[in-house]
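What follows draws every value from the coordinates through simple rules; no lab data is involved. If you're wondering where the values come from, they're calculated on a predicted model, not measured in any experiment.
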Structure P
Amino acid sequence: MNQRLNRIGLAACLLLPPAGWADARAEETVPAEALKKAFDALLPLGGELARFLTVKQTWRGYEYEVRVDPPLVFREFAHTGLTVSGLDPFTLNLTRQPAGTWGFEQYGSYNVRAQLGSGPSAPRFIYRAATTATKAQLSDDLRTQPQLNSTISDLEVSLWTESTFRSRTVGTLYLDQTMKDVTPEHADVEINTTELRVRDGDRLGEISARKMTTKVVATDARYRAAQDLFAEWLLLLQGKQEAAAIADQLRPALQSLMPIAAEVKQTGSVEDAIWAVDGWQMGVDKLDYSVDASNLAADTTIVTDVSVAGIDTRGRLTPSMAKLVPERARLSFTVDGLNFQKPWEYIVDGADFGARQWLNENQQQLAINYLVPNRTVDVTVDDIELETALYQVAATGTMSFDRNGARPSFALRITTADLDPLVKYLQENTKRFPQFGQYAFFALMAQGFAGRTSDGAMSWDVVSDADGRLTINGRDFTPPRP
């Protein structure tokens, strides 16, 4: 009997809104019209376009259905040359929370095609997704998303232009986004993605992977700059002005996008990947990387670290030749001497949006000067490591690249404990692979003029200056010039 009463009580809880909700809804001061007003602030659409979003309150009182009508927008913006098919009207579900925030849910499948202009050279875009499920927590004004989770299956995104082609397919995509320390203009944003059964393709080749993970953290991100720019663009677009005239009026808003954040950090991994480029293939068991870009508002420093394990030539090399390919590799370097804000401001200020080539040659050079304010980009090679059963090689040093295209200069110290296993292997296989004899000769020659570090390892100081002079341990190896 008690079990039966418990079941009846549980059923009542599921069927009836909690008392707290009932009390909160009785004092609800944000009806459907207020929700529509919040959407209108994000998407300022007037006239017929005001019907793009329609909001209906459900019988529960605190739930709202928002009907979105994309075809209406595409018809109104047909003067831009943009045609879109396959994106039909759909519904968003929002739930009013007691704190005044919103819960958000959206489900659907998509098969969207878009084209800008006409003719075979017109840019084309395809977006397909078998299923999409998104849940989020939104602020009271809908401008921020403290938490967003999305799962997409059988995703395809493809883009064609006159000179390029890019495509990505993903079996399943998981995306999580959080926003913290939100102010009226800034927020810290973190985005985590996991992609399963990924394939990227372009005109050169393709990359496939069983799994890819990415984490991006943007500190002090100026999220409102992008939102307000989009809103301003929509208002101008409704006036049916030419794209160049609209871009010209948006110059101040475009300039304000940079820097988009004070600092951006990205980490990620790629598992069971295959690179296929121009008929050549290479596979890796796992690649891990991190990129840390700091001080984006001024002279930026970028620290990068990449490690690769389980390199496989995918049968493109014979087993004997494949043994020469590193099984593991690591690369760490730091880049200094770049400023992204100043060239962005200059380009936006001086661009002729009505011309196909926005900047003339002199303006392009000035933009490069702003990008590299100290004339050179300096790279510190913190660590390079290559390892096989035959050799273990490491390198550190510096590199410098001139913004005006002068020959780069570098100074690297290369070290290894022993080259004897490599030389022996090459000599033993010379009969089957005559080129191994040449490799062995160079390895023996390198041993002959190697220096020694304090721990007894062989070392080579390789230096190349801006004039093209190359020295190794002080010996001149400059190639002959024409």
Structure Q
Amino acid sequence: MYRYILFILLYSSVIQASIAQIGQRYSENEMKFQEAFLKAKSLMINNDYEKAEVQLKKVYDLDRTQPATAFELAKFYEQSGDLEKSIEFSKKATTLDPNNKWHWIFLANREEENYNHKAAADIYAKLIRDFEENQLYYEKLAFHQLSSGDADNALQTLNLLEARIGIEEQLIKRKYDILSSQGKQDHAASELKKLADRYPEEKRYRHNLAAHYTQMGQNELAKQTYENILKVDPSDAKAKFNLIKKNEVSGSSISSIISNQDLTEEDKVKTLIPYISKLTQQTDSLQKSDLLESIKILQSDYPTSAAVQAISGDYYYQIGDYPSAIKHYESTIKKKKSVYAVWYQLLDSYMLSGLHEEAFARGEDALDVFPNQAGIYYLIAKAHLLDQNPTDALDYIQEGKIIATTNPAAALDFETLEIFGLYLNDKITDAQNRIDALDHTAYGKNPQALETVCYLYDQFDKDRDAQSCLHKLKELHPEYVIRKLNYDD
């Protein structure tokens, strides 16, 4: 309300002052205009928008040369939610009074609401050129240039802003993101380097630069950057860790990294994760041996660590030594129960070892910790099915389906378990029909579900070709490690 009253007072005083300057009294048209305008404003103040619209149009028709009236109509339609008309009258206001900055700002805001990035960019360029070089205008201009597909001009705008305000983190980040998206990795690195050089005490800038160099394959530059970090902070563990990795020569062992006393336990475990996640029974025996040596070093250095027990379990799980995996996962859980992946792979290890009753019992314990994890229900149900007990599996399948309702990939897992139950009950035709009715495109997101179907063909269905199913699985998911099925090629 305050802004409307102020506008009325100002607008009235402007009219009166203008008439007084030329020594004239109000003309009849001027009196009608002022009366209609004040009435319209009064109606707006009282939220009587329907009558206010009629009155504002009357004012506009009395004198279409008044930018204030066009602007009031633009604001009125903006408040009433008619964006198209708001833009129409906002443009009229800028045409009638092109030197009024606030009219242009209002129009820019409406074009933004209308997602008209090109028009908004043109207005912000005009605001910078004709009114003031405001930082916000530069940022808005670059945003709308980029949103309209004009990345090169967006970069140019940000460069102009940098010349005005200097090297600033968010500004550099925006330039870096644009350059990276264009594939200009050298230029993107130069932006990160500017930030790192400007603020040498901010180690994270140099860590970001080193990571970018690593991504580019520029290992020498990455090493130099980590060395510069250690000049600022000789105790920086992350820099030490990465520098040790960079200084590895071909043939050096993973265990040599794990033995380094400058690294923390967390750094050492993180070093092993990518190697172990790619480990299979077919992995080179020398690498397996090196990883096992690394595991033993960790176990010796950190005998009470849950993380070390977990990574040890992962090693044995990946190579197919499930009894050893169970031993380490159980030890992990005694120290820390809250890691879902440990429980999941523990239950899977019990099943892969043929210990179905243990899988049931530990599955119930897992549900006490993770009552809303569909994966736990899946494994318990599958263990019952592998134990030839489809009736016992049913409740877990139904519970899991409810939890997985919003996750199509997970829901497919439970559908395959229901089909498993049909096969166990000798309902072969029903099982086949259910498989044929599945959305097969979902296999692209869930190799585990397709693997289950292949297993069912292999075990229960003479009419279906398990080998063809397996080849399809390998084609869709070449990186997927099949540990759970034994096929005769």
Structure R
Amino acid sequence: MPRSIFFVMLAVAVLAVVNTLPPMPPGFVGSDVFPILATSNYSNMSEFIDVITTRLMPDFFPGVFYRPVSGAIWGAEYGAWGLNARPYLTVNVVIHMLNVLLLIPLALVLFGCRRPWIGPLAAAIFACLPFSVDNVPVISRLPDLLSGTLILAVCAIHFAPQSGRKAMWIAGLLALFAFGIKETTFVIPPLISLGHLAKGKGGVRGAIRKSWPFWLILFLYMILRFVVLGGMGGYPEEAGRRDPLLQIPAEFFSTLLLPFGFLETWKFAGARSFALRIGVSVLLLASYLLFARSSARRSAAGSEAGPFPMSALWFLAGWMGLLLLIIMSSGRFERRYAYLAALPGTLLIAALLLQGVRRNKGKLIACVAAFLVSWNLTFAPLFGGYDEWKDGGYLVNRFLERADGLVEEAHPNQKIFAFPDCPQKIVYHDHVPYISQAFLVGRRSLRAYFSLRFPGRELEIVVRPLVITEPPER
């Protein structure tokens, strides 16, 4: 292991944190934040049991989901932070940083210590990609972040060389917690089986023998979920949109490769911005080609690191395929789902960038991947944009302060309050880069907010929703 890799890890961690700060809102955003806090908080053991044995956001959310670990975490956070948004956001940033760093040990497990730079390169790419802006600034998307943390940790622990029975118990316990966070973690048992199949040792029977504890844990958890929900759960047919089945894979891969396309950037960002991004992308590609040439010379001189583990590539590709199947089963695709898929995706791209240039058949693929990565890096949150959450946070804070004042100044027996408007959604259609779906408080959020802000008072809130299409004055 190169000694400098630890300094690289520190630099990548700083990059991950710094890259999340520009889009951070000054307060709470997200249409389901207050309902989550209102239904997840607890102050004694009886209330805690109620939280972990109840479906997600009862009476507020049309979907039927069971996420007890997420509810317990939200309740603990509310007990510690109350209605102070900043500590919640700090927790999200720390978890995102952990996801970036965990790519490095997982890469060492998959590709071996003879290729130590695949992990740091993947971590640096993931830290700069724009997918974090759809997840990190929103408290209610903590499960999306924690799902990635536990999937990475379970795979790194289980597939580590010479991992024994103790490691199996730790990985199994983490998998159990993961299942209680979000349904996307159900990918863990098939992912473990796929990893053993990709290695080709023992065949299907060997893969089952090494992965059956994870399947058993998932089976027992599904029984508990079925008992709590009274069925399999999910979105009812009338709730929300249902995307065409064939549209989901197309959006899935296009979002991973080009979250902001060339024509879209030319149209909305302007010719100058487009030319600047293309110029930076070409410079980064040229730097990569120079590195590739020197790497090829070292390889020719006898510094080859041995046979490349193709099983790792098949494992990462299968990982992305399993996530796609889970997304398709939900019937809808949103850009924030790309966060989890980008974890194996960046490992796959980093392996192509560092190894593909050494093979004649892989040079073209590696160059295309390098250009796409270079283009996407120009949309890193560090370089600006993504104003929806920040502008929305100012709107929500202003609205809640005005609403609090009206309730506090009113007679204690008054129950009905009417507000002129309520910031529910903020959309900048002619803005690149942008956040795909920036939902703000909404009607059901207000009802939950006032139950937290004024406990013991039964209030009826009447509002007229407002959609912001232009940046508001701060």
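Match the computed value -24000 of helix-only ellipticity at 222 nm (-39500 (n - 2.57) for each DSSP H run of 4 or more, over all residues; to 500) to one of the structures P, Q, R, and report its label.
Source structure for this number: Q.
Can you spot which of P, Q, R the value 29.7 was calculated from, given it is Kirkwood radius over Cα pairs in Å?
On the way: P: 27.9; Q: 29.7; R: 24.0.
Structure Q accounts for this read-out.
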